[in-house]
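The structures considered in this document are given below.
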Structure 1
């Protein structure tokens, strides 16, 4: 079975000025492409798992969200020749009581089923407690809670995961 790294999007991969609704306002942190390439080289699938309540609130059009993710893939492709393997998104508002909003594990479980990824050999990286808890609830090998927008904590998680993957 495949192994994956599940990644929160906002403040993990990119700055978040608040409800990004336009691809022109989306950018990656400069250290992200090289880190994700290292994970790909270690044999991991890359999956964005993200709560995007702006969709449910009507602040982000679903088509705009798709364009933002297409830009994310384009930036990764241009920088390191890679792209995300999947996106698993919760478009609901917190008060909707859905089954997919992190910290519930459904986004990870859904993506793992779709990709044939073995959760016990996979990892979660995110900047919020809900990301960390979603990873644990899904049964990943390890869940990493990094500081929002922090290069050193991101790189440390990448280093540790890629070393495990190379063994």
Structure 2
């Protein structure tokens, strides 16, 4: 990073959200992976390695809840963040910077880029040392037949479960 341009991995897939705190991320490339939370547990599934990591939703819940709140309950964001409209060079979009209030241990700030019609385009989650996780959004459509059952996860036969739940 010292003087060099930071590079990252580009992944693509789908994100499913169901109010209030259900989320599923299905990554298709560069390799198949999935994240599923039922509001209590979060599962990170890596089929290629036949591994499943299990976390408490509290460990990643705040970060993942942001994605759900952007669609389902954006009014909740103002209760958890100091939100500033950042001057944007491109007049076709708006950039919001959201700083957690009270501060979060693992997240310094979040940037949300939306079109003038308020369609979500980019979400940046920035940690205290500046590392950014960026989500690009396109083709946002309501999912048909999405239920709570869509967010239940059962460990497939032959997979190793690695428990990362805080004690």
Structure 3
């Protein structure tokens, strides 16, 4: 017989795992696509350990926030290794996930001119379909603050896009 804690975890895991997996898959670079399962597993382990911290009203947003941190840690580790390798020899880099996903050169250029934070919040909204409230939970800020950040990021994106299109 399973406990209420186990049932809650299973429910959250079944609902969030496909969404977390898709989130990680779109942002996996510079890691290998085969690393997605490991990162999802690490996210689930953290969720099990911190099950009491998961908000009842937004477990998926909380899980995406954890996955975001897990991914950033893994990417940081890979980048450190790459920098160490580059000190000893020159390596060629493949295209980023954004380069692979964004087909329109103007959009790609405009996104490239944004800060990492602006690009992240725009892609959370556009690619992942998250609302300002969900983004707020990921960043640990109020929904209003998330809406303002998203609005300002969109303004900067439109400004960069207008410059690229004019050229």
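Throughout, read-outs are computed from the coordinates displayed, never taken from laboratory work. Please read these numbers as outputs of a predicted model, since none were measured by experiment.
So helix-only ellipticity at 222 nm (-39500 (n - 2.57) for each DSSP H run of 4 or more, over all residues; to 500), computed for just one structure, reads -24000; which one of 1, 2, 3 is that? Computing helix-only ellipticity at 222 nm (-39500 (n - 2.57) for each DSSP H run of 4 or more, over all residues; to 500) on every structure in 1, 2, 3 gives -24000 only for 3.
Here P(r) over Cα pairs in 10 Å bins from 0, in percent was calculated and came to 9, 33, 38, 16, 3, 0; which of the structures 1, 2, 3 was it taken from? Intermediate results must be reported in sequence, preceding the final value.
Details: 1: 11, 43, 38, 8, 0; 2: 9, 33, 38, 16, 3, 0; 3: 9, 32, 33, 19, 5, 1, 0.
Structure 2 accounts for this read-out.
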